[in-house]
Structure 1
Amino acid sequence: MTPTAVITGGAGGIGAAITARLQADGFRTVVLDTARPEGSPDRFIQVDLSDADATRAVTAELVATESVGCLVNNVGIVAPGPLESVDLDDFDRLFHVNLRASLICAQVFVPGMKAAGGGRIVMNTSRVTLGKEHRTLYSATKGAAQSMARTWALELAPSGITVNCVAPGPIGTAAFWANNPPDAPLTRQIIDKVPLRRMGQPEDVANAVAFFCAPASGFVTGQTLFVCGGVTVGLGGA
């Protein structure tokens with residue numbers, strides 16, 4: 001039976017690239033998102049992942065109809081701003097979308113993975129977990145996701161289920177370019193700070209996710225791979 005990969009937030013940008021790559025690798029792909037996908041996943045279910053009841057209902061239905069062997073917790077939203085302006089409504093919103101949805105999906109799909117003798121969970125986090133201004137809530141949710149993944153890796157390893165994180169740096173998605181015109185001085189500063197001197201592409205992130213999802217990667221778990229063009233190298237230095 002062809003294994004199914006569920007990609008949350010897989011309709012566009014990095015999520016769409018992940019979906020396309022996993023589909024090319026032989027997975028049956030199911031996208032959970034609010035918007036219709038840019039690509040052509042095998043199945044699309046429209047759902048608001050900030051709604052816990054709706055998320056539980058959709059994932060329960062998937063368990064009954066799909067053999068889910070891979071879960072990519074990709075969905076994520078950002079509410080940038082300095083510490084003094086952090087809104088508690090945004091706190092709930094980001095934690096519900098960026099973190100709670102991942103927990104619900106894992107709780108629903110893990111029993112089936114255990115029954116099948118193994119599986120893959122990949123969390124799409126971010127380099128902001130190492131520190132970035134105006135990202136209090138986003139970094140908190142992504143840091144929590146990385147910590148949660150390490151805990152799950154230990155708990156699920158005896159069942160052959162690996163849990164890893166991919167942490168992108170600056171990626172040239174449509175949303176990024178819409179807010180950062182290519183010829184703007186600030187955009188050039190961002191790119192010039194990348195040691196490889198280019199923006200990452202959604203496909204760069206998808207390649208890393210595909211590695212963790214591959215059957216041959218079963219001896220790698222509890223890890224975070226930064227896909228950042230070298231931005232994170234030396235951040236702990238003087």
Structure 2
Amino acid sequence: MKLAVLSDLHANRQATEAVWEHARQQACDQTVLLGDYVDYGADPVWVLDFVQARVKEGAIAIKGNHDDAVRHEGAHNMAGHVQESLAWTRQQLSASHVAFIESLPLVAELEDCQFAHANLHAPSQWGYLDGRMEAVRSMQVSQHPFVFCGHMHQPCLYHLSSAGKSGDFSPVDGTPITLSPMRRWLAIPGSVGQPRDGNPAACYLIFDTVSHNITFHRVPYDHEAAAQRIIDAGLPRHLADRLRDGR
């Protein structure tokens with residue numbers, strides 16, 4: 001089974017459309033959505049409608065911290081500029097959109113894979129996997145050899161040997177990697193809607209559950225149009241600038 005794993009769409013219609021078209025061309029069998037569908041971008045309604053449509057088709061979707069903050073703002077220590085875009089986002093969403101967000105789980109699994117937005121060792125606390133130590137914690141608590149998390153906005157792949165030795169590396173666009181069954185793995189696909197590694201192209205990955213091949217993809221899209229949508233909506237300009245420089 002070929003899984004298309006997308007994360008951090010962040011209300012970016014242009015990026016989501018481009019990634020979805022790319023994934024369809026790869027003949028993926030299943031879609032996994034790792035959360036943060038709203039906030040930052042100018043099209044939260046369109047993106048949530050997209051996610052709901054994929055779920056109706058059988059996709060797995062989990063909740064991200066920005067999704068959760070739509071209803072539970074006090075539980076998240078978010079910066080002022082995020083509060084502004086969140087407030088705008090709340091005004092766009094219908095009661096059915098909010099109910100859909102509330103229904104989403106924090107963790108899901110499929111075959112030998114387990115999924116969370118931020119991490120597996122404390123998924124409701126939304127801590128970042130910002131290094132090997134945190135990645136190892138999530139790999140150790142999982143009963144599955146393949147773990148997928150979002151939240152970081154930068155593609156990365158971690159591994160853990162049976163002897164406890166860990167490592168990580170930044171994947172190369174379009175280059176398949178075979179994940180050894182002798183190790184545990186944690187993959188971060190990067191962000192569809194707001195990459196932050198200096199490359200404005202959208203990120204996602206494909207994982208083959210049979211061959212254990214994983215391929216990280218970068219998909220160029222019209223980030224200027226997405227940035228202009230943010231400006232036209234009256235959202236903070238730096239959110240538009242981030243799309244232009246990928247930071």
Structure 3
Amino acid sequence: MRWLVRRLALVLVVLALIPAILTLVYRVPFVHPVSTLMMRDLAVFSGYDRRWKSLDEMGSLIQHSVMMSEDGRFCAHGGVDWAALNIVINDALSGEKPRGASTIPMQTVKNLYLWQGRSFIRKGLELPLAMYVDLVLPKRRIMEIYLNIVEWGPNIYGVEAAAQHYFGRSADRLTRRQAALLAVSLPNPLERNPARPSRGLNRLAANIEKRARKAGGYVGCLKP
């Protein structure tokens with residue numbers, strides 16, 4: 001029994017070291033990480049489309065639109081937006097429908113190291129990993145990795161592949177509305193088509209477009 005406990009402890013230590021070491025490797029600019037979903041696509045021989053772009057190459061419109069849509073306090077928090085998380089927890093305890101409080105660092109570590117789907121276990125792992133990633137990686141690098149690994153449709157990953165697939169143009173040539181449409185499709189990329197938006201998706205995009213125009217100091221950490 002004791003040997004089993006030791007072996008289990010060793011396995012847990014190794015599993016914890018993998019993201020810790022990989023995150024240090026991901027500080028290197030020319031390293032292009034892949035997500036667990038991308039590895040799944042390779043494992044089932046379906047392949048995927050991902051075309052890595054640096055932040056400077058993809059332009060600021062998509063960066064600001066995604067930040068205003070997904071995590072408006074990205075530059076201010078340390079990986080976890082505790083104020084938003086507390087609101088979600090209080091709402092859940094009050095019996096209200098749960099809302100998302102995932103930050104961009106949390107979504108990044110989920111895509112890099114964890115699995116999809118809702119789970120208290122996964123969420124519990126996300127929190128310390130997100131704080132660690134935010135501590136080790138510059139904000140610009142976190143955003144760059146996220147925008148290059150996030151799923152934007154079946155077998156479509158990263159903003160450049162998404163821009164080409166949905167709008168037939170490079171990410172740096174997206175219009176403000178196209179960037180906003182891509183941003184608001186992220187919560188449900190398998191069902192929301194930014195190239196054929198519903199009336200509701202267009203309303204969301206219009207709101208994000210306005211917020212992105214006025215982002216100002218909120219996006220200061222993304223500047224070179």
Q) Suppose you compute relative contact order in percent (Cα under 8 Å, 6 or more apart) for every structure in 1, 2, 3: which one lands on 19? A) 1
**Q.** helix-only ellipticity at 222 nm (-39500 (n - 2.57) for each DSSP H run of 4 or more, over all residues; to 500) derived as -12500 - corresponding label from 1, 2, 3
**A.** 1
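Bear in mind that the values in this text are calculations on the coordinates, not laboratory data. Predicted model, so just to flag it, every value in this text is computed and none were measured.
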